[in-house]
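See the structures that follow.
A short reminder: the numbers here are calculations on the coordinates, not readings from a lab. This one's a predicted model, so the numbers in the text were calculated from it and none came from an experiment. Cβ atoms are built from the backbone, for glycine too; each structure is taken alone.
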Structure I
Amino acid sequence: MGLYFVQYEPHPPRRDVQPLSDALEELGAKRILDRTWALRYNSLSCEMLLDHLSYRIDVKDRLLVFKVSDWAACNALTRLNAI
């Protein structure tokens, strides 16, 4: 099971990220920055996770999924070791 970060950038900027937040919470993701979540996910690829989440965002929004093996954080909203 890998550790993934998901970053979301609505375009044009707006505050409503609830549909994506709900989908990420269903997967056990924790918010680590304002628009960045971390989760453990049993996926074969980042693209599979992206496909799972992309229907929850608007057409012009930006969504980035990446798998990480090393990380460090300062003042994150959630302790990464707890994820």
Structure II
Amino acid sequence: MKHDNISTLITMANQISENLNAHLSDEDTATQVCAHLKSFWARSMKRDIIQYSQQGDNKLAPIVKAAVQQLEVLYPNYTNPQ
């Protein structure tokens, strides 16, 4: 995963969250962000954001972290090997 690429993904995911959160609760926003990532992001993008999220201390908004956790359930093969 390239640094520039993940920075772009972080920005995109956080912006999606901000746009949706203006109209929805945090829980509903996380569900909608997950649905958006599932529907519109390429496999490599989903894999990269999941792996980035698993690193712990990161720049994802809390709602995005919750959305990515939902995404991990849908794509367990995209997680970092333990």
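From which structure (I, II) was mean count of other Cβ atoms within 10 Å over residues 6-13 calculated, if the value obtained is 14.4? Only one of I, II returns 14.4 for mean count of other Cβ atoms within 10 Å over residues 6-13, namely I.
Looking at relative contact order in percent (Cα under 8 Å, 6 or more apart) for structures I, II, the greatest value goes to I.
Quick one: distance in nm of label points 7 Å out along Cα→Cβ at positions 14 and 30 came out at 1.9 when computed from one of I, II, so which one is it? The correct label is II.
From which structure (I, II) was helix-only ellipticity at 222 nm (-39500 (n - 2.57) for each DSSP H run of 4 or more, over all residues; to 500) calculated, if the value obtained is -23000? This value belongs to structure II.
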